[in-house]
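S.K.: Below: a set of structures, written as structure tokens.
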Structure P
Amino acid sequence: MAAELFSTNFPRSEEEEEEEVLEAKKSFIQRSEQEPEQSAEWTDERHTIYTNSNNKDDGEERRSWQAAHPTLRERNALMFNNEHMADVHFMLGPPGDTQIVPAHKYVLAVGSSVFGAMFYGDLAEEQSEINIPDVEPAAFLTLLKYMYSDEVDLDADTVLATLYAAKKYLVPAVAKACVSFLETSLEAKNACVLLSQSRLFEEAELTERCWEVIDAQAELALRSEGFCEIDRPTLEMVLQRESLNVREVLVFRAVLDWAAAECRRQGLTVTPRNQRTVLGKALYLVRIPSMSLQEFADGPAQSDVLTLTETRNIFLWFTASNKPILDFPMTKRAGLAPQRCHRFQSSAYRSNQWRYRGRCDSIQFAVDRRIFMAGLGLYGSSCGKTEYSVKIELKRQGMVLAQNLTKFLSDGSSSTFPVWFEHPVQVEQDTFYTVSAVLDGNELSYFGQEGMTEVQSGKVTFQFQCSSDSTNGTGVQGGQIPELIFYC
């Protein structure tokens with residue numbers, strides 16, 4: 001058969017014929033390996049390979065590409081987004097901006113019960129073109145690629161659309177991959193948007209992860225652009241949250257930003273009256289009475305969103321003995337209770353042994369689950385009341401994630417004194433981070449002893465190792481930085 005395929009007018013030896021067949025197969029394999037996925041050029045080239053005989057027998061040509069890819073997975077993958085043998089076409093996207101994607105009913109029916117019913121059920125579709133205006137082409141192609149090759153290629157721009165497609169067509173493996181991708185990329189700036197989406201898709205685990213981030217990093221989450229994009233039911237859920245770790249005046253500012261964005265979405269002029277209208281009952285979820293009098297006077301009282309009666313009554317609530325009844329929640333949010341990891345079993349002080357002179361104390365740590373680093377507990381003077389200037393820092397692989405320059409006052413006891421980062425910082429599991437403290441003070445200080453390499457603190461396991469940044473003697477066994485303060 002190979003001799004017929006490559007026949008000429010001149011007789012040739014069997015060795016020459018076999019060599020020519022081998023070269024043709026190599027050329028085909030090389031062309032297949034160089035094909036970029038999901039591109040028009042790639043699809044056109046495969047269409048040419050599989051359907052143009054180029055003066056060769058069509059059956060023989062097809063047998064050659066099949067033989068060149070010995071596994072079912074390889075052969076199936078070649079058929080992805082390929083016109084060859086396609087028996088259905090999907091019209092994706094809204095009218096006027098559609099993209100046509102070829103597919104094979106059998107492959108889709110095997111990969112999705114929805115497609116199985118669509119093509120082979122009692123009410124099977126008989127038409128060869130199917131309109132799907134609500135699914136983005138890129139997301140649908142990601143779904144199809146999994147069905148053809150078991151590969152899931154996700155990116156941040158299309159992962160939510162892909163999750164929607166996976167849910168719609170009941171492909172749980174792709175949906176699970178999307179959720180894992182979203183959890184990995186979850187941070188304060190996108191937590192509110194992902195919370196809204198996770199509720200829509202009924203992904204309870206992702207919803208819980210979003211709440212962890214929003215609670216611990218509430219100020220960053222509420223100041224993000226994503227917060228202004230959430231729907232009102234999600235806004236109300238956030239405002240009802242007891243564990244938000246944020247001052248209420250910042251909650252009020254975030255609510256006004258959301259209301260301004262909602263006015264623009266509805267085509268309304270951004271005015272205090274319209275902001276109040278779009279907020280509706282959500283306004284009464286802000287705990288205005290829990291602010292200080294100064295915060296209220298500088299913020300809500302001058303916003304013009306409150307009525308004159310509401311403003312007057314709140315002022316009276318702050319100042320009068322006979323307090324009026326308010327429509328706003330009275331109690332302050334509980335927030336999150338900070339947890340502390342103690343890495344020393346004892347502390348001590350000795351004459352002329354431990355002193356701060358602007359040198360760096362540093363230690364490395366890793367955790368077995370995600371936490372939010374809030375600050376450090378530090379030892380103070382062993383010689384009475386003393387004020388220290390301190391710079392604390394958190395790094396990952398040499399990159400500074402957070403730092404703060406501040407002061408703290410020690411009272412001469414062996415207690416630890418908290419020093420906080422400006423915002424809690426997300427710390428991922430199974431990765432070593434470096435925390436450092438540079439203190440400036442002339443007094444002798446306490447220091448830790450009997451340090452532990454592994455510490456269980458609540459549900460979190462910490463591991464410690466020495467840091468090359470430490471130039472003041474701090475290490476695993478002893479020194480400074482006795483506590484890590486975190487939320488979990």
Structure Q
Amino acid sequence: MLLSFDEQLFQQTNGQIGERLEQALEERSLFDKQPPIWGAPMYSDDFLLKQERAEKFCFQLLKYYWGKFNLFFYDSFSKANMNVDMANEKMEQFFAEPQNSKQLFTFLHTQGEVEFDQLIEFIFAKPIRTPSSQTGLTKIYVYKINNCFLVQPIYCEHEKFWQVIGAKKIYSLFLQLPLKKISRPAELMTTFKALLVGQLTVNRVATIVHKLVQKIDFENPKSDELKQLHLLNVRTHFTSGRRHMLKLRKCIYTLQRNWSTGQFALNNKEYTLLGYMLFQEAVFKKDYKNILMQGMYLIEEERLNNHAIELVVEYTDVLSSMNPQPYALVKHYRKNYLEHVFYELIDSIVKEEKFEQGIELLKNYELVTCTAIFELLQSADYEDILHKIEATVQRDIAILVDGSIHKVRESLATWQSEYLNAGSSYHAIAIMSSQHVCNLLKILFYAEEDNLVEKLLAVYKKYLLVPAHFHNLRQFIEHRVMVTR
């Protein structure tokens with residue numbers, strides 16, 4: 001089942017993309033002069049559908065591709081305590097009622113992008129994992145555009161062709177229509193990016209998005225929707241590799257300058273997001289002064305922590321969302337955004353020799369070290385807590401190696417025999433943890449926390465020692481001793 005416009009294009013190009021598709025679009029195009037952003041556009045009136053037609057097409061399409069289950073779905077429904085016959089009966093009842101087309105269509109354009117599993121959950125009121133590749137239809141996109149709808153099925157056969165057609169339609173809408181006539185433009189631009197990713201390099205996608213947002217900005221008045229497109233453009237630079245990361249700071253400063261005042265000014269959450277990207281850009285460039293500046297901005301007034309849930313939900317492409325592990329000292333510090341901020345802050349503090357600032361962070365933020373060390377720094381009863389450092393490291397290693405604390409001795413033996421091996425799955429975590437512990441030891445040595453340094457150093461040498469890091473630590477201590485004599 002194809003829309004007539006899609007069918008004509010498919011026949012004209014024989015399902016080919018690239019030059020063949022561009023030639024077909026240029027023949028149809030009513031636009032003589034278009035910016036060289038991503039080739040020829042389509043005329044939006046050719047593919048936008050009135051609601052009644054869109055409802056009918058979607059209902060018939062999904063009935064045809066997703067309205068019946070075969071034996072490939074047996075295991076999926078068995079796990080949900082259903083059989084295929086019962087599931088088919090329920091689907092048949094749903095699609096037998098024409099009035100369900102409105103309910104289904106509302107669901108589709110509310111979601112924007114729908115895969116088979118989502119339709120199953122909508123109809124059966126519970127999630128059921130299914131082999132969607134067996135249906136002939138990968139997904140469907142439905143977006144409201146002014147008083148019409150963009151409907152784009154992505155068929156399993158010639159999938160790349162349909163992805164490009166969907167992307168071309170969205171591209172054309174942004175070129176031809178005022179932003180106020182496009183519902184949820186930032187979401188639509190995200191879909192545009194997703195459709196392009198499988199066709200073009202990451203660098204090319206970022207360039208296209210950047211130029212398209214620039215053109216939209218030039219032709220539309222300020223609005224929250226336009227601001228969100230600019231934020232999306234910055235995030236695209238952030239996630240698109242070295243070349244675009246080098247442009248990131250300029251893009252962010254321009255965005256901050258243009259959207260700092262007025263009705264649609266950047267809010268605290270958005271400033272925090274931009275601050276986090278500037279922090280990561282400084283890490284990428286090894287710009288330690290800027291790491292310090294942006295890192296402190298993020299943790300002051302609990303900015304990053306206060307907006308954490310919103311940022312992780314809305315900007316998963318920017319923030320790593322694994323739960324923090326305050327109890328752990330040996331871990332992958334890049335897996336959680338806040339732990340990584342503290343990791344880089346401590347490293348920059350040591351490199352910039354801001355040791356007073358370092359000890360202040362250790363005493364005020366548990367995530368800088370771990371629960372055991374944080375409690376030690378707050379307590380006068382050192383001897384009662386000191387032994388917890390080794391227990392913490394042993395538990396961390398056991399969980400990393402075995403996934404539990406039931407085989408500590410065996411896990412420690414495995415770790416110690418493998419962590420220095422560059423091919424080991426533990427090597428990256430060991431290198432990060434070693435670097436971080438050495439930095440902590442430098443700060444603690446400067447602060448004359450002698451008992452804590454002695455215990456932590458002994459644990460480090462036993463479980464985490466990396467020769468290059470340890471050599472650097474010894475040089476620091478020797479130099480510090482000479483300076484303070």
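S.K.: Kindly point out which one of P, Q the value 17.1 was derived from, the read-out being mean count of other Cβ atoms within 10 Å over residues 288-295.
M.R.: Considering all the candidates, the number was obtained from P.
S.K.: Assign the value 1.22, calculated as Cα Rg over 2.2 N^0.38 Å, to the correct structure from P, Q.
M.R.: Derived from Q, not from the others.
S.K.: helix-only ellipticity at 222 nm (-39500 (n - 2.57) for each DSSP H run of 4 or more, over all residues; to 500) was computed and gave -20500; which structure, P, Q, did it come from?
M.R.: Of the structures listed, the value fits Q.
Rule-based calculations on the coordinates, nothing more; no lab input. The structure presented is a predicted model; accordingly, all values stated were derived computationally and were not measured. Cβ atoms are built from the backbone, for glycine too; each structure is taken alone.
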